[in-house]
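Listed next: structures, encoded as structure tokens.
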Structure 1
Amino acid sequence: MTASRPPVYLNALGLLCALGNDVATVRHNLFSGSSPGMQQTDAYSPGRTLTLGLIDAALPSVAHLPIGLRSRNNAVLLAALAQIRPELDRLCAGVPPERIAIVLGTSTSGIAEGEAAIAAHTTTGQFPPAFDYAQQELGGPAALLQYELGTRGPAYCVSTACTSSAKALASGARLLQAGLADVVLAGGVDTLARFTIAGFSSLEAVDAARCRPFSATRCGINIGEGAALFVMSREPDDGAVQLAGWGETSDAHHISAPDPTGAGAIAAITQALARANLSATDIGYVNLHGTATPQNDAMEALTVTGMLPGVPASSTKSLTGHTLGAAGAIEAAFCWLALTDAEHRLPPHVWDGVADPALPALPLVNVGQTGEIRAALSNSFAFGGNNIALVLTR
């Protein structure tokens, strides 16, 4: 990083997903390879049982919010915010409200409320009084946090499918480095809805069983839900991790399939390493996008083995489900946990162990595997060939 660009730190972390409802629980279950929220249900696909990554938490009430901000998605975000509110208030002490920014990634927002409202309209001919179209707005999560916190700085959401919240972290870093904000609350949130599950099912991309990234038996994703929030600043707090680099590219190859050569992914990783002033040999762990779809895993295995040979790697999506717009921030949080873990544990790759002979062999992390790392890479790839790589350092 050049002298003109100040470092950016990821400070306090709020986190909930299928692995647990707080950082301590997620940390324990992540490194043990156990996920209580990965369950089989037909709640979002009547008549078809699927494995989903579910949040099992008593969520905060949204009754105090304007009707347009009331959604389960926003309740999950409030649960993540509650975990870091003391640290956020302390880091924002003395910072003018217009110098506090909010950048989030999402792909669902309040679509579940829209589904329920349309179902009611079909039955009664009227929308429920508790429904407002604004609940579905993709900018709703950022508007919620701005309302809740009383900030007046930039507040917006990024919605680029599965790269959304990773791009939100990069966007927050740019606001800090450009001097447009002094503190940024950044991350992502997505919650389950029939709409998204039906959409991925129509692509024949959903596996009813537990997903198996990079396995010869892989045949699709599990959908999950979750939220991750970081307090970002130019000054480190206790236990902070640096967001040292990021790289963003677009393949323009296909609406839903990645460029099989990995050209865009390679370029994103190259940019991230260059921005961090690191080489591939400095990376101690890679969090793979690893969706368990045939084409994504083939592209990523080719890319990572070519660029970072021998570096321990794992996909954590069999532990969380694919949390869509929240995935980039949640998986950056797993890198944050690995970099700060007192026992130097690495996030394991949980699968059936049936290696695909058609793929280059990745050094996948086993449960209990350790390694004292100083830099981690997190990949996120999305529809439309949208790619981002993040480099976090200790």
Structure 2
Amino acid sequence: MERPTLNMIPPHTAWLSDAGVKAVCTAVSAEGTPVYMVGGCVRDAILGINGSDVDMATPATPQEVCRLAEAAGLKVVPTGLDHGTVTVVAGGTGFEVTTFRKDVATDGRRAVVAFSKDILDDARRRDFTLNALYATQDGQIVDPLGGLQDCLARRIRFIESAEQRIREDYLRILRFFRFHAWYANPSDGFDPDALAAIAANTDGLARLSAERVGQEICRLLAAPEPTRALASMRQTGVLPVLLPGSDTTLVGPVVHLEAELGFEPDWRLRLAALGGDAVPDRLRLRNRDAKTLARLAEVMRDMMPEPEVAYRHGFQMAAHTLIMRAALAQKSVDRTALTALKKASDAQLPVSAKDFMQRFTGKALGAHLKSVEKQWIASGFRLTREELMKLA
């Protein structure tokens, strides 16, 4: 067996000094069994990114992990015993500790696993080389499959056979593009073997649930620059399968305008630009997100002026409308327009129905108030209460 390579996690990495991490590692390794940080927290530490949950892996069985943790006075939650995972709570934080595993059988969605004592077995069942990285609690990196260099180069590469990894779980197709959008060196292209395997296995996407697809696509769209990944998804046939009717043309201009105006990436706006048939159902969006997309489509269709959108639906909706229209027209946006939209979103009609009750009743009252509001909006929200009261 090839000896794993060793290097060190950057010393400023938060979890190296985290009391909860130390407590769990000390407990699980009390009888000499090693325990490692694994996956995203190691990858992100190497890349200087903060925020990933700290997950752990060990050759100890779930029962042994439970016994050792409880002996150390730590709370244990058996979150996934059948799959080798228990959650150990230390310092108010839950840490997933998973026994080394190897796949016995897969169906493209789920795997039947067997526990293992070999870190190579555990590494080989993961998706990409930069995710098959481990580290000890003191920061030594354990690299069973040569993923460290891929990680440092921000290279997204399937472990061993791309075809086999994909057929084990077709969600890995979407994870490949999401990881490219978030982590890949933008000056590098896509791994040709991976693209060939993806293009040959798009039929397997039908096995995925709408929830899983939606989570991956929304996370991809939240990346700072998702356009190259989306273009590759279209070229390999992935996007037409998942979002028929979608078009990547507007996404690039929208992303550019967001950055130009100083907005954080908003996956809902980008999804609106991407479009497609029955998007909320195909991605199983939450009701509030589906309503946001529907509202944006409505104001775009009705050609409601942006200041009125801001007044009726808030600044963010108006800004998104402004960006979408500018992208369609292939124009830039003057930042002063945002100031006007903020003013409009804060505006309050200075009259109400009771101000006109002596002159109007019933439907006529409602119609007059609506007319007054329309004229007030058309004035740029400048008409005063006295001027509005005098309107016929």
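Taken together, the values in this text are just the output of simple stated rules run on the coordinates, not laboratory data. Just so it is clear, the structure is predicted and the values come from calculations on it, not from any experiment. Cβ atoms are built from the backbone, for glycine too; each structure is taken alone.
One of 1, 2 was used to calculate relative contact order in percent (Cα under 8 Å, 6 or more apart), giving 10; which? If you can, show how the numbers build up before the last one.
On the way: 1: 23; 2: 10.
The read-out comes from structure 2.
Looking just at distance in nm of label points 7 Å out along Cα→Cβ at positions 101 and 181, which of the labels 1, 2 belongs to the structure with the highest value? Working shown, then result.
Details: 1: 0.6; 2: 2.6.
Ranking 1, 2 on distance in nm of label points 7 Å out along Cα→Cβ at positions 101 and 181, first place is 2.
Quick one: helix-only ellipticity at 222 nm (-39500 (n - 2.57) for each DSSP H run of 4 or more, over all residues; to 500) came out at -14000 when computed from one of 1, 2, so which one is it?
Details: 1: -10000; 2: -14000.
Derived from 2, not from the others.
Any idea which of 1, 2 comes out highest on distance in nm of label points 7 Å out along Cα→Cβ at positions 173 and 229? Walk me through the numbers before you get to the answer.
Values: 1: 2.2; 2: 1.6.
When distance in nm of label points 7 Å out along Cα→Cβ at positions 173 and 229 is calculated for 1, 2, structure 1 comes out on top.
Assuming 0.15 is FRET efficiency 1/(1 + (r/R0)^6) of positions 117 and 221 (r between Cβ atoms, R0 = 30 Å, to 0.05) as calculated from a single structure, say which of 1, 2 it is. Before the final figure, lay out each step's value.
Working: 1: 0.65; 2: 0.15.
This value belongs to structure 2.
Comparing structures 1, 2 by percent of Cα pairs over 30 Å apart, which one has the largest value? Please list the in-between numbers first.
Numbers: 1: 34; 2: 54.
Across 1, 2, percent of Cα pairs over 30 Å apart peaks for 2.
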